[in-house]
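Some structures are shown below for you to check.
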Structure 1
Amino acid sequence: MNLRKQTLCGLRAKLGQPTDQKPWDDSDRYVATYQLIEVEYAAPFDLRFLADYGGRYWSLKFLQLAKAIQDEAAIQALNQAFDQHRSVQPIDFDESLPEEALGTDDSSPDISEQELQQVLQEVPDAKVKITGTFQTVRFKNETDALRGLEALVSENFYQLFPRYQPTHSLLIPENRLFLAAGVEARGEKPIKGIRSIPDALLIIYSGLAQQPFTIALIEYECFGESKTRSQDKSSYLNGQIIPQLMRFAAAFSIVTDKQIRDQTIKTWVNKIIGYIYANPDYIQLVSGWFKQLYPDLPDQLVGREIDRALTLAFRQAIQVVLIIDDLSNEQKDTISNVIQSFKLETGDSIQFIAYIVRLEQRIRLLDAEAEYALAVQ
């Protein structure tokens, strides 16, 4: 981190699974976040010694973007510096630096036109390389089989959302599976235009015995070609999308009577288990999770463990996920506050996650090996 014009290191770790938890005020800046595992601490130390290995533009070579350091000498020097400052517990960066500890902040140097060629000679990969140019176009609507948001996202789900791994999750895109498990089945009066079931359901495997699963209730929404004006979008968001998401959250929240809630959970769990056992690949996937958690678990008891883990997830680990083609940060915050007001049996809030998906039409492909693209809207 940068502090008082110094670039400091006080922690190292390995990247674990992707996560949607972003507990920072500026969280919208971060496109991808990961859990940290095997965390180690050190008294914060200055990284400017890396200039001995990376030259004047060491920060561009070693700190720019999320890329591995390839220089073995620099890696060895980093390891030695970390070992020299190693700490058993984290040390507050502010407390570890005296007020007079100031330096020249060269962690993010401004590059002039005159310096550009020299920079590219020393650090060839400093410049962003473009794989192609694209134009943003509209989905037709949510449900169209050819150009609908739901169909295209479901078909490309794991390519679009790498934070969900196909080896550690099971996507159930068939919402008709739960038609008999909505509020209508509980005797409540349906509301016109507001469905009682999500468009898809995602079971996320954590690898932890105490809470094996998280359940994500996925709702696809699309303004598409028919709702292009801000007023139309706002009316649809407030009149249909938010009430629908609230209904999903309420079904598993303590605001719903416990007897009704228990019946809903039982019905959904039975339908999910039936869905799993109807497909040999799903049986192998989910059974493998429990064999990993409990190596000595007999095959005949796997079904019971699946039932237990799903029931626990519906009581303690629910997410409402909105996948939509347009949403402002302010609207996202508003919906998040509404959904998080619904509490689970543990007292924890139901979590809200929003993904904005846009359809891009290729203009020109430039470099298949590059990592970035330019899009015009």
Structure 2
Amino acid sequence: MPFVRLDVRRPGHADRIVYVPVTTRTSYLLKSSEGGMVLRFDRGDVVAARVRPLNIGDVGALLSRRRRHKRFQLPLGRGAVLQPLLHISGPEGRELARALGSLAGWGFGTASDNLQKTLSRHFNGPQAEAPERLPTVEPKIAVALHLHYPDLWPEFEALLEATGRQFQLFLTLTRPDAALAQRVQARFPGAEITVYENRGRDVGPFIQLLREGKFDPFDLICKLHGKKSGQSGPRMVLGEIWRQVSAFDLIGSRGVVDRIIANFERSPDTQMIGSRRFRLPNEWKGEKSAWGENRAMALNLLETMGMPSSSRLDFFAGTMFWVRRGALEPLRRLDLPLAAFPEETGQQDGTLQHALERVLGMICTKIGVASDGDMTTDSREADPIG
């Protein structure tokens, strides 16, 4: 992650921690009307740091890019501001600036609570929580995890183990991996590991598990996947944040999982729960953007299931969520084989998996959202599914 932790200390004020974008060599502009401020980076993250007053040679470069720099600024309290100067920090800085611009388009601006809280959990791990009240009847839980990138297994392994719950793990891969299979079985005995051809990203294998009846014995399914959006550049940073936010909101701690399960028990008509930050449309991504190139195909799928084309667009981008098994029955009846999904060529929109990403939320009559361990639900009138 291209961020470092910065401790801000000022006499007479509470200490503050902010997470600052960083490249191999990054310049920052510090604005403050008071002295005595101490800024401390984590030792392992910064090899060397140098502080100097602003000089006349800096003014031209700063003024010409004033708007670009300003959108990345981080308030440090009492009027002090730290401004990363990414556009004058070389090609790497300009690349990171594009990544941060992409994040801001999803509601993860550099100074936003969304991003700062996500980075806090990334660097420090989730806070310890007392277990919630156990449900009256313990539901049978399946976890469907798709990993095209096996290197992400340790991240999910730690999160799943920390939930403290019994579940059946269904792990889908796109190539055999004996070492990974051994590690998974050692930690989660009885896990079912299936290798599918690389079609349909995470959605294709999930639909196959549904078709094959793997989820039939279960009440709730938690669908996860090792999302990456490119190996470098702006899309890579977005993918890292996207995956971590969704995972933390869905399985970030035992308390998070307990609250989600309690919500399903308390609200029998709630059919799906996902991350609030990636429920679309929202204030950052309007309906046109949320549809992308998928409207016609998604509506055709809904009509095939007996759902009118007037159904409201409402889904979790990234297809990570908790769902009641019964809510998936209309999709099961579509009986989509893996061959129905296109071969992987790096498509970013307009495929069957992208259409199903939207359909998965639209077939649910009541959706809940999880964020930072809190739960809310939002009901809507849904069209009946034939």
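Each of 1, 2 could give Rg and Dmax of the Cα atoms in Å, but the derived value 22.8, 71 comes from 2. The maximum of Kirkwood radius over Cα pairs in Å, for residues 79-286 alone over structures 1, 2, that is, the highest value, falls on 1.
Thinking of 1, 2, which structure, once FRET efficiency 1/(1 + (r/R0)^6) of positions 31 and 143 (r between Cβ atoms, R0 = 30 Å, to 0.05) is computed, gives back 0.60?
Answer by label: 1.
If you line up 1, 2 by relative contact order in percent (Cα under 8 Å, 6 or more apart), the top spot, with the largest value, goes to 1.
Each value in this text was obtained by applying a stated rule to the coordinates, not by laboratory testing. Just so it is clear, the structure is predicted and the values come from calculations on it, not from any experiment. Cβ atoms are built from the backbone, for glycine too; each structure is taken alone.
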